[in-house]
Structure 1
């Protein structure tokens, strides 16, 4: 089981590699409480076919990577209240660790693999992580693609209330079937307007058997809540940048995509390209694998035009 050591003594990051070591690396970073298996191997194979070395990994506190149980379980109710009502006056609530710490885990993985710089792609919370990576160590980032993510800017629309309730609600019991049924509900809600994958139940059986550690997801939420606004820092990025988002996303609304691209552009209209997928919510539907992979490759290569990949390319 491949594990990369981190700067935190005894803590490791699980990873898997695909493709040739001699090809340019793409690092795939997944979102809140989500294991690296969510980067489907069929999707990865499309990037490998374009001659990229692809690395997927479990973030800390999820999957087969180290857990941080010694940090305890955060009081999310208080952190959410402080974030929503008091951040303007006293700043964001402090997390048990930060998104920046999770970005450092990714750099530690790159160090372990002797990768000096990489194309970095992140989905949802993973988008926050790769934004931090590009801000903190720009020389190690060849290109950055932020998928269905946000900048941490205040005042942007929140998730639909039924989606928030579903995510924060606990399964009725700790039985595998109840946990899986709750996960099916959440995944179905956030995937709208797209349908959940046909093999969702099978996938959830695999990942829940591999690891079920909800307190780890709670600590990741505290990291998100404790991270401030990255908008100003994003304006200093000089790598190729792309934002990919579903127009129907009910968890991270489309306004967050526009805000991310606007922050990166800052005086450079069109510097960050936005790829808006009309029939996508907060998921990576199989029917868009080819187009999303082509968008990532287009950004990695710095192609002048990306209109040919068949998605809505927003330049304003």
Structure 2
């Protein structure tokens, strides 16, 4: 039998030979997943010998990683804003940059009770994180996507978190939202240009194309979205986006052309202008109290159902 430390060393060398970035971290996470332990607990088990029934599935996972399959798909989960979410090939793998967008949104001066829309929700991590962090301040959250597969994954994540007042909706941008209005709309829509497809890493290319590509200049979907967004925002409503590394100027122009004000594009941690935030003129209306009471009743029933599903499921 071979020790945990020896397995980590040999696995790291193998992943490095396959060109995998952060090979040692990847190997450590594969081993902790196989052993069902934390990283701290792993350090305390370096001398532990691994049995063959532990090594066989670990070798298979290591081979998959060496072939370029994303680590998050192999592990089946990703940490986002201190919570664990399910992730797989049905939706875009959540990126650390989107956590930065969540932090920016939560630092804004938001209404005391708001309706939230996460357009192009994918696995749901952004909208669900905001709903969880805002707590009672979030009157209702709508998570919309054009992909049925992505919505199914978002539903699983909603149940995993046990959140009520969250609606999942199939919609091609605003096509199914009719005359609905929101206080806050967030979106991480496809923004990669067709010309950049060949420059993507093998891991990114495993994400659904529907979640990646935004046409010739990468702005086709964003352009249509921004044109329609004012019809679905209350006066004073806020829009917050994640965009490509070279799109800030073009997106700011689109926002300005559609009557948005207070436009500011925040940098990500690498200094790239990544997160445009803007709002419509006016003052947000108070949430209708009668509507709040009716939805509260419905959300309590939904919460009870969700809790029952969460408690009966095995997520280990």
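Every number here is computed from the coordinates shown, using simple stated rules; none is lab data. A quick note: this is a predicted structure, and the numbers were derived from the prediction, not measured. Cβ atoms are built from the backbone, for glycine too; each structure is taken alone.
Here Cα extents along the principal axes in Å has been calculated and equals 51, 45, 41, so which of 1, 2 was it run on?
1
Quick check for you: by relative contact order in percent (Cα under 8 Å, 6 or more apart), which of 1, 2 is greatest?
Max of relative contact order in percent (Cα under 8 Å, 6 or more apart): 1.
Quick check on the output: 0.45 is FRET efficiency 1/(1 + (r/R0)^6) of positions 116 and 212 (r between Cβ atoms, R0 = 35 Å, to 0.05), derived from one of 1, 2. Which one produced it?
Here the read-out was taken from 1.
For distance in nm of label points 7 Å out along Cα→Cβ at positions 60 and 284, which structure out of 1, 2 has the highest calculated value?
2
One of 1, 2 was used to calculate mean count of other Cβ atoms within 10 Å over residues 28-35, giving 19.1; which?
It traces back to 2.
To which of 1, 2 does the computed value 1.5 (distance in nm of label points 7 Å out along Cα→Cβ at positions 140 and 164) belong?
The value was obtained from structure 2.
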